[in-house]
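Chemist: Just below sit the structures, each encoded as structure tokens.
Readers should treat all values here as calculations from the given coordinates under stated rules, not as data from a laboratory. Only a predicted model underlies this, so the values are computations on that prediction, with no experimental measurement involved. Cβ atoms are built from the backbone, for glycine too; each structure is taken alone.
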Structure P
Amino acid sequence: MKSYSLSENSSIPALGLGTWKSAQGEVCQAVRTALELGYRHIDCAPAYENEAEIGRALEEGLGAGLCTREELWVTSKLWNNAHGADRVGAALKATLNDLRLDYLDLYLIHWPVVFSRGVFFPRRGEDLIALSVTPIRETWAALEACRQQGLVRHIGVCNFSIKKLEELAQTAVTAPAVNQIELHPLLQQPGMLRYCRAKGIVLTAYSPLGSGDRPAGLKKPEEPSLLGHPVIGEIARKHQASPAQVLLSWGMARETVVIPKSVNPQRLKENLAAAELLLDQDDLARIGVLDQHHRLVDGSFWQAPGSPYTLANLWDEEWDRQWHEQRRGD
């Protein structure tokens with residue numbers, strides 16, 4: 001399996017199993033099957049409400065000798081209700097308890113968004129707290145402390161703009177190892193890709209297959225389909241592969257990590273086999289022109305009336321654009 005180097009002589013597998021939307025009652029067997037097939041990278045989060053079941057699968061798989069703990073890469077994330085210096089450690093220990101692990105390989109800030117204490121998902125704008133009140137730098141310092149304690153090997157972020165990465169760099173002792181963001185042919189984010197390459201930050205692509213099974217409330221009318229896109233289909237037929245394999249191979253060709261979700265054994269097997277599919281330059285060029293800057297998970301659920309968050313200050317796209325303009329030609 002292809003992997004990408006991180007600090008301390010470790011590397012993150014380029015293809016892993018995503019577990020967002022994997023239902024309780026299904027996810028345990030899916031993770032167990034994935035380990036049997038050869039997956040060594042499992043991406044989790046308490047927000048997915050299935051970590052306890054994943055923990056049972058990991059314990060069973062390790063106990064059965066499917067792999068060693070050292071061969072396994074497990075990522076989890078700090079949920080939005082656990083930001084702040086006094087909450088991070090307890091949240092991480094709860095995740096470790098659910099996953100039945102002594103340490104994580106990677107712990108990420110799930111969103112640059114803060115909830116009030118005790119709120120799992122906000123129902124009104126007042127449930128969300130501004131970053132000026134609970135700054136990312138304080139939460140990050142607590143992640144750094146957890147790393148010093150040996151509870152996690154690497155730390156990183158999700159859904160961070162270049163602006164937020166630059167702000168974090170001003171106070172961070174440890175740079176983020178990973179930024180997990182939405183990436184696929186309809187949202188290619190070339191500026192972020194260039195920035196993270198230059199900074200030594202690995203990008204992980206969530207929703208690499210288009211997340212067609214995400215909740216209806218996160219979908220827009222007549223949104224484009226990745227798996228059904230005619231160009232992806234043509235390339236798949238050319239290589240006698242599935243559209244999903246083409247999408248995953250494209251992500252890995254860009255040196256990004258991909259974490260497709262499935263609980264179907266055959267799809268799990270097909271997705272893993274995407275690591276062996278090599279797209280040629282013509283394939284990559286055809287996919288490269290498909291970018292529509294189309295976010296499937298656009299973050300609009302954080303901007304209820306009264307919330308301090310807007311799409312403009314969540315993604316910082318205008319700031320990021322100007323940042324690139326100022327550095328053009330460097």
Structure Q
Amino acid sequence: MKNYVYGIDLGGTTVKMGLFDSEGTALEKWEIVTRKEDSGDHILPDIAESILKKNEEKNIVIDDIEGIGIGVPGPITEDGQVLKCVNLGWGIFSVADKLSELTGVKKVKVGNDANVAALGEQWRGGGRGFNSIVMVTLGTGVGGGVILNGKILTGSNGAAGEIGHLTVNPKESKSCNCGKNGCLEQYSSATAIMRMAREGLAASNRVSMLRDYKEVTGREIFQAYTAGDELAKEIVDEFAFYLGLGLSHVAQVVDPEAFVIGGGVSKNGQVVIDVIKEHYEKNVMFALKNKEFRLAELGNDAGMYGSVRMVLE
């Protein structure tokens with residue numbers, strides 16, 4: 001049994017890196033800068049240099065490394081090819097082959113970052129104990145990843161799990177960043193609920209706790225909701241209605257055991273789970289009711305854990 005695995009979460013600003021043992025225990029974590037200049041040509045060499053430096057520091061030989069796992073912000077095929085990653089400047093090439101060449105490590109597993117994070121949560125986070133989950137990340141947008149029978153569902157082009165762009169309101173006139181109208185992330189992201197709060201406050205002079213805050217974020221909206229504020233209740237109900245509706249559609253395709261909710265909005269705790277589940281139950285067919293809803297637990301480390309899991313499968 002080889003002793004070490006590297007887990008990597010490649011982001012647009014930083015690369016989160018971890019050295020793990022063969023049981024999946026984190027031994028050390030660190031970050032390096034994501035250098036996107038020159039069409040992202042420096043990114044993989046920088047990652048490889050950091051790995052080789054850590055090997056030297058810890059007296060680790062290549063033969064003692066089980067493999068490297070890496071989550072990448074773009075569509076990834078099952079054999080480790082990235083199919084263009086615009087925010088990194090990448091075109092189409094094999095991340096797996098390139099990183100293997102640069103490090104000397106034969107086994108390199110690559111996945112889409114959202115899918116890899118979902119795998120991490122299923123393995124060591126909020127999805128523990130379930131073989132099939134859907135991970136939902138509520139941040140600037142709405143991200144997703146689907147794990148079926150312990151495996152990432154990638155799809156034919158590595159783009160499965162893009163639940164944020166399910167159409168939940170075909171009558172919406174405003175465009176989503178993806179070019180469509182009425183996408184889930186237009187209603188259920190952190191960006192969306194802050195927009196709804198601004199619009200609601202501007203539309204009337206109604207009394208609301210939200211007027212007392214210098215800046216209204218998801219945290220303040222959920223605090224006001226819990227306190228019984230009517231405007232906050234309308235915002236949270238709209239957020240939860242569309243998310244519950246969207247997840248009911250997902251359930252009718254993949255029938256997971258559980259949904260794991262992560263991202264910045266999830267930090268508001270159990271109240272988020274409760275309102276989503278209420279609207280999910282109202283919109284889903286009888287056979288798919290009573291799914292488990294859990295909060296994500298790994299935070300920014302989910303991608304590293306998922307990357308390690310890809311190697312150790």
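Chemist: A value of 14.6 was computed for mean count of other Cβ atoms within 10 Å over residues 277-284; which of P, Q is the source structure? The partial results should precede the final answer.
Modeler: Numbers: P: 14.6; Q: 17.6.
Structure of origin is P.
Chemist: Now a separate question. When you work out FRET efficiency 1/(1 + (r/R0)^6) of positions 61 and 285 (r between Cβ atoms, R0 = 35 Å, to 0.05) for each of the structures P, Q, which one comes out largest? Kindly include the intermediate steps, with their values, before the conclusion.
Modeler: Values: P: 0.30; Q: 0.05.
Top value of FRET efficiency 1/(1 + (r/R0)^6) of positions 61 and 285 (r between Cβ atoms, R0 = 35 Å, to 0.05) goes to structure P.
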